1. Starting from the value 0.8: which structure in I, II was distance in nm of label points 7 Å out along Cα→Cβ at positions 44 and 84 calculated from?
2. Which one of I, II has helix-only ellipticity at 222 nm (-39500 (n - 2.57) for each DSSP H run of 4 or more, over all residues; to 500), as calculated from the coordinates, equal to -14000?
3. Kindly point out which one of I, II the value 22.6 was derived from, the read-out being mean projected area of the Cα convex hull in nm².
4. If relative contact order in percent (Cα under 8 Å, 6 or more apart) comes out at 17 when worked out from the coordinates, which of I, II was used?
Structure I
Amino acid sequence: MKRVKSLGRYQRVVLLFTTVIVLVFTVIYPMTITRKGFLYKDVILTPNQENGNTIYSGKIQGKQASFTVSEDKTVIFQYDDKTFGPYRAKEDSTAIPKNIETEGGITGVELWQGDNIFFRGGVENNGDIRWVFHEDGSVEDLYFSTTTKTDIEIDEHGNVIDTMEPSATVILNLMYGPKLTHKGEWSVWLLGVFICIITVISILFADELFRFGLSFRIRNADQVEPSHWEIIGRHIYWTLLPIFAIIVFILGLQ
């Protein structure tokens, strides 16, 4: 406590700020990690059961979004005032791609959106990984798109794309039962805490660490006083470390 009182105002502010950072993210991380759901558009949609339906809901870009999966595996996606679907799937062995080889078996699938065929191809379940192939053998959900000056997204064929419309891979994952995931990694939280601890130690024992480093190069290092440039360097170091810790904490929540 005496050591803290002997610190300058800036050092005490950095110590307090660093402590607050750790406390805030120690609260945020458990809340984020325990919130499991279906990842869509980099947002976790949490599942709930309603009248036999599974509803994955959340907010995407500040607007309400939800996938409804009924008992018969019909999928409807609602985003703000838009509705996509209903999507229904049926097995069709003639839809299996003929020109690909896989380790597991492929199930031929036709995916319908209302009265129109939305997708036709094959699905391979390989443990936690699910591959979806078009009938021509190409991998579904891999496409190129560009954005025009009016923020309208178009595919490689010049067709207008609604960026919120779910792909066949997303829909089939929901039908087959998606793997629930979460954001946040405890290992990154530990790294952020470690950086904060380094910050605190470097402030509380600044002179001791300075002289310890010099003891390997000069004699009587315990009698050396830090220069003006050394003090400036410390302040820069103490400023950058908490900022770096915040960046690490935030990245760990992605």
Structure II
Amino acid sequence: TRARALEQKFGAVDWKTIHDAAIAAGGWPELGGDAAWGFFKLVVPNPRKNVGGLAAMVAAAGEYYDKPNISVADVTNPDFQKWLKELMGSVTAISGASAYTAEDFALLGYSVGDGGQMLESDLLANMAGIANRWQDPLAVRYPKYVTWFDFPFSVWIGPETSAAEKNAALDFQKYLLSQPVQDKAVNYGLRPVNAEVSVDRPDSPFTRWKDAGITPVVQRTSAMRSPDRDVLQALLRWFDLNVAQ
């Protein structure tokens, strides 16, 4: 498989490995893979259409600097920009133009690309299609610095809202955090916030695809810190000027 070829050559599949694969002038034969695979093609969603693409660039930056937080100065560093441009240069019109990369992967297979980063929930929702349609098995690896997405629940309190509306919002929050609803969230590939709900159960997609590399428990000790708005805007502006054109 493609993952095995990269692991045999580089020892691990991480963003530095993917960068080196992206700039391999000899294509897959240079990387120890099948010549029929052509050149390495990176798979990331378009960050203007899917936040997973932005998360991929954030995770790549974390590994480049080997730290869990990045700044605008890091994004505008010419050396980093050169490295990121080489990396993103392997994104094809197919593998990087879509907002639904995981779905495309399930439908089109390796013509979409060879490897990259997608949202875990998007991937889990499409793993069955990927496994059933394509013979070459998909190998899942987690980046050193994982980007977590938390979805906060906010209740607006002001003269525009009544006490009844506030209480209704709080009741809805309790409903979302209840065990039955959190169990349903797991079925969609989302990690629960309710401590009583486990992803490591027989009917969970996290368990079903464990052999492919899905990890039920992902440590947060090396999680990327959420970049501030200026950092995200700098990354998106860089993408617009260097990749999207």
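Bear in mind that the values in this text are calculations on the coordinates, not laboratory data. Source: prediction; values computed, not measured. Cβ atoms are built from the backbone, for glycine too; each structure is taken alone.
1. Working: I: 2.2; II: 0.8.
That value comes from structure II.
2. Working: I: -12000; II: -14000.
It must be structure II, since only it matches.
3. Numbers: I: 22.6; II: 15.4.
Only structure I yields this read-out.
4. Values: I: 17; II: 22.
Of the options listed, only I reproduces it.
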